[in-house]
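Below you'll find the structures, each written out as structure tokens.
Where a number appears in this text, it was derived from the coordinates with a stated rule and is not lab data. Please read these numbers as outputs of a predicted model, since none were measured by experiment. Cβ atoms are built from the backbone, for glycine too; each structure is taken alone.
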Structure P
Amino acid sequence: MSEQKLKIAVLSRGPKLYSTRRLVEAAEKRGHEADVVDPLRCYMDITSHDPAIHYKGQELQGFDAVIPRIGASVTFYGTAVVRQFEMMGVFTLNESVAISRSRDKLRSLQLLARRGIGLPITGFAHSTHYTQDMIDLVRGAPLVVKLLEGTQGMGVVLCETNKAAESVIDAFRELDAQFIVQEFIKEAGGRDIRCLVVGDRVVGSMMRKGKEGEFRSNLHRGGSAEAVKITPEERSTAVRSARIMGLNLAGVDILRSNHGPVVMEVNSSPGLEGIEGATEKDIAGKIIEFIERNGQPGKTRTRGTG
């Protein structure tokens, strides 16, 4: 229990969502005040010396920390609200620039690759020519074509033959869609590992498995999950990936490949229901504990205003 009572804003459009409710419960259980604030209903006064946020006709004041739960569809406005809190000197669990960085799948993969994090072989192109060379770049079919804007397994296609891959790539290009092409990690067997990182620690990890006949392991698509013991290399990969993104809270998705752990994605607003259910751990409580150590008045770190 923290001696300092904190006032925490949970930026979320869904007050009844499991993750939002658990964060509020965990904060209140530890003696803090937690308010759910819909970022799309915030409006901002952008001035040099007295920046402010208004919500439902009143100015938001007195917050010590913000937990952003920004959905992918509202990233632009949501991160603007987070940035405004940063300008006001409020500690934000994940900073605006880190959220934006993680949401750009191509940029995040380039940043991870630059720092030596294991990744699936990935190709990205704009031109409609040389489709076959793009396929050869990722060692041919089977391969995965993935929309850059997709979430929760949407816009992800497994192509089992080179001909199928050509058809999907050409179709996506005709739609002027942004996408990447990745090698298919067959040995993963439709399983991945979600590591929940808080600060510099993995506080929970689960193995997710796709339903029968489904290569995507997302729980939203009918997958199942169970607690899993991760290796020191997997633990280090998850923590390093979150740090490279600049995230204090992250869900790092890892595949077990023949050449070690490879990172599929780093999520800045990881859901808590699946991992709390699988691990039977109070993950929300761990998040509030981190804020107690880092989010009190005078401990604000606003690196992310750039």
Structure Q
Amino acid sequence: MQISSSQAFTSKTTTLKVYLRHLPFVFRTTAIAFLIVVLARPQSTDSWQNINTEGIDIMMVLDISSSMLARDFRPNRLEAAKDVAAAFINGRPNDNIGLVVFASESFTQCPLTTDHTILLNLFKDIQCFMIEDGTAIGLGLANAVSRLKDSQAISKVIILLTDGVNNTGEIAPITAAEIAAAFGIRVYTIGVGTMGEAPYPYQTAFGTQMRNISVEIDEPTMNQISIATGGQYFRATDNASLRRIYAEIDQLEKTKISVQEYSKRQEEYKNIALIVFGLLLLELLLRYTLFKKIP
């Protein structure tokens, strides 16, 4: 159809609705932009906080001689000691904790750290026969002292666990204890092993067989070490008593320290998410009500 003139269209007045017809699109694009910000999860870190917490420096000294495979503990002495020590570490998140192991020699499995995940992973890797067999209690204790002597912590503690008698090493246990006392380090000693005899696995041509071996723990020396350093000696005869000992040490070693923390994080995306919801709601309302049909 041919139209002779456009005068009929020019005379029609333009309403405000026509000028605002793109407003729903603007709301939607703005909502998408804010949604991206929400997904980025903004946080504020500009606050100071004074708190009181509990924290000390602890070196754990663990005997890994072959006698730790005895099965008077379940599944054996070494695995029981590792499990209970892991629970102890998990209960002290604010402490610097390290690990020293010893047999005929001693080495640091993990230096003092607050990264307890790494420490626990290193605990899992401990096995008997990692080093030559023997029981060098003095070397293990002296190694732990060397790791703690320069510590600036208010409280410095060593937890020494063994099931035998010192039979090798250049340093006597009492000498190592005197060095620990000189540096203000407390030593808690734990003797693990049932009274009398304990079943021990032996490899034979017919497989693994159990034989009873006598339990020999140098309790007088362990007690002397703890007394010289202001600590305490404990005897664990089964898994339950070992857990109780660590729980008692946990209660004995509680030191309050004041810490000023900066960068307390607060989530800031919630208010922006509300804006996104409001913009989308406005866009839908306008699109399906006021701008549903523009004359």
- Note on the structure: Value -12000, calculated as helix-only ellipticity at 222 nm (-39500 (n - 2.57) for each DSSP H run of 4 or more, over all residues; to 500) from one of P, Q, is from structure Q
- Note on the structure: Across P, Q, Cα Rg over 2.2 N^0.38 Å, for residues 20-59 alone reaches its greatest value in structure Q
- Query: Among the shown structures P, Q, from which was the value 19 of relative contact order in percent (Cα under 8 Å, 6 or more apart) calculated?
  - Reply: P
- Given a value of 0.60 for FRET efficiency 1/(1 + (r/R0)^6) of positions 140 and 244 (r between Cβ atoms, R0 = 25 Å, to 0.05), point me to the structure among P, Q it was derived from. Q
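Given structures P, Q, which gives the highest value for Cα Rg over 2.2 N^0.38 Å, for residues 100-187 alone?
Values: P: 1.04; Q: 1.09.
Biggest value here belongs to Q.
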- 0.4 is what came out when distance in nm of label points 7 Å out along Cα→Cβ at positions 68 and 92 was calculated for one structure; which of P, Q is it? P
- Message: Computing Kirkwood radius over Cα pairs in Å for each of P, Q, which one ends up highest?
- Response: Q
